Structure P
Amino acid sequence: MKIKQIKDIFPDVRVSRYNLTAWQGHTEGSIYLIGREVEKAGANGEPDTGILKLFEVNERGEVIQDRVIWKPIYDGINLEDPRALELPSENLVVGLTAVLRDKTGKPLPFPAIVKIDSHSSWVNELPPFLVIGTFGPGKNLTPLDSHTFLFRPEKLEYHHKILVFTLHRQVPEKLDDIVFPTDLAWAKWRVGTTLSPIWLNHSEALFIIHGITIQVIDGVEKYVYSIGRAKLTRHANNYEVTVAPEPILTPDDFVNDEGLALVEELHPSVRRVVYSCGGIIKKNSQDTLSLYVNVGDRSTFEVDFSLEELKEGLF
């Protein structure tokens, strides 16, 4: 898969900024990003606690706004990995992972949802969020529309499945499981979502996903993340997925001419990461998908792909 462009969003920033969601207003040229800012890695078994920030990037790629919209005020809760869907009304629905503590103090992730009425008038802090506990712990809460969502439960049987549920009047109801293949070399251990599926018509969507495999590197087992592409097909409340066999991005796409990583991993002894929570088709470039890619849980790069090439062999 040919990469059209790679651009560092936050060059020379010394803190970690990653897992950014993205959207572009209907009438504005700016791109808006919400993502994590983390000063240091969490201890073994602990989340990388940080804040959520809102960024505005102008048409020249300059960050013209940078402000905190949520920060933990208690040790027992953290918000991570926003995934925003802009609705036709200019409202936003945002999926999050809320990391809570059980009675023993163990951190557990749960899917959570925030609804923002008209992002153009939203100028302060993140509105209250709703934690979905019906299906147990899980991650990767991803909106399909204003009332339908995907997430991956924290159960072994869901390493290659994603649960789809609907939410009406604050009552979650399971619709289906999306079942992924288990034989992909780049996703042998687990599969998850990235941004919301991009619907090409009523029943078919381009679905950018992430996969994780375990590799022995220099004698140490590490989780290696990649990003891939798929076709998502909807039949009423049932969903099927077809996954392209090769990934579109791996950690090796982010090395310099000497083969050295562009950024140091936040957890170098545990994993090699490329991951995404956001991407958009910009108004001035309708044939391109711009992905906002977390590299190493350290930095965010804008990576451009041809939409036609992403669809090739799937549609």
Structure Q
Amino acid sequence: MPLSSRHLLGLQGVPKEDIQLILDTATTFREVLERPIKKVPTLQGKTIVNLFYESSTRTRISFELAEKRLSADTVNFAVSTSSVKKGESLKDTIKNIEAMKIDMVVIRHAAAGTPLYLTKICNSNIINAGDGTHEHPTQALLDMYSIRERFGGLEGLKVCIVGDIAHSRVALSNIYGLKTMGAKVSVCGPSTMIPRNIEELGVDVIYDIDEAIQENDVLNVLRIQLERKAREYFPSIREYATYFGITKERLDKHGKDVLILHPGPINRGVEISSEVADGSDQIILTQVTNGVAVRMAVLYLLGTQN
């Protein structure tokens, strides 16, 4: 069965069947990544443009690898060497790129709603790689895939998202996706970083990290976005680490196994200690590997439905 949409703009309103299909398809591609030759001809002849207006390491390289593993032709757009520096608008940029006969666009942009805007002005498949503080659907999908891989399913699992919820596109996509798949979701962080009325999304709010550890099976620990003035929302980095940082001592105190995820990049010693980041309870690098398989699944499902 094909996906219900020809774009992936976010996980809000995406049917459970679509998410299930993406995760199941990713399992097949995860096996491909273990082969000596990690390549299949599935999207041969397709041209995909990675249009990144924001800095990225994991997401951009992950998409590029996924595209190459599927044998697609890949074009990487760099703002610093483009006509954007000369004042060219996003509309003119995408119109000119599409005139070169491309098939798909992977877009990351600081302005929320940019991927949706592209669907209205061009004919290519659009995949959201992060738009402002709105959504980051493929990160949430790889998080869910990684959790499912460890537990065998998502239904009934207790997952807490920890950190700057108010400014995180990863948090919002995870909430939508996990709730759709039947998980029980909570958020934890300083009150200044928890959006008002977030309970309306069907999540619980916890202000005590020790309670979050005790009550949940999984902690998805978000990066404190220092470049977005996140430090204005708490007195000091040291205080944040003291009250909300995930440390081995804090985990050992509760004497229970809890799975640790982190979308990266990590601020070691702030939201998570090096001992935890490199320890046996986390699957941070597994998330990175799974990200390629999940993005292969999304590209395949969108690229073969036309």
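When mean count of other Cβ atoms within 10 Å over residues 50-57 is computed for each of P, Q, which one produces 17.2? The read-out comes from structure Q. Computing P(r) over Cα pairs in 20 Å bins from 0, in percent gives 34, 62, 4 for which of P, Q? Value 34, 62, 4 for P(r) over Cα pairs in 20 Å bins from 0, in percent corresponds to P out of P, Q. Of the structures labelled P, Q, one was used to calculate FRET efficiency 1/(1 + (r/R0)^6) of positions 42 and 234 (r between Cβ atoms, R0 = 41 Å, to 0.05), giving 0.65. Name it. It must be structure P, since only it matches. Of structures P, Q, the largest value of relative contact order in percent (Cα under 8 Å, 6 or more apart) belongs to Q.
The greatest value of mean count of other Cβ atoms within 10 Å over residues 66-73 among structures P, Q is that of Q. When Rg and Dmax of the Cα atoms in Å, for residues 18-137 alone is computed for each of P, Q, the one that comes out at 15.0, 45 is Q.
Given -11500 as the derived value for helix-only ellipticity at 222 nm (-39500 (n - 2.57) for each DSSP H run of 4 or more, over all residues; to 500), which of the supplied structures P, Q does it correspond to? Attributed to the structure labelled Q.
Where a number appears in this text, it was derived from the coordinates with a stated rule and is not lab data. These numbers were taken from a predicted model, which means no experiment stands behind them. Cβ atoms are built from the backbone, for glycine too; each structure is taken alone.
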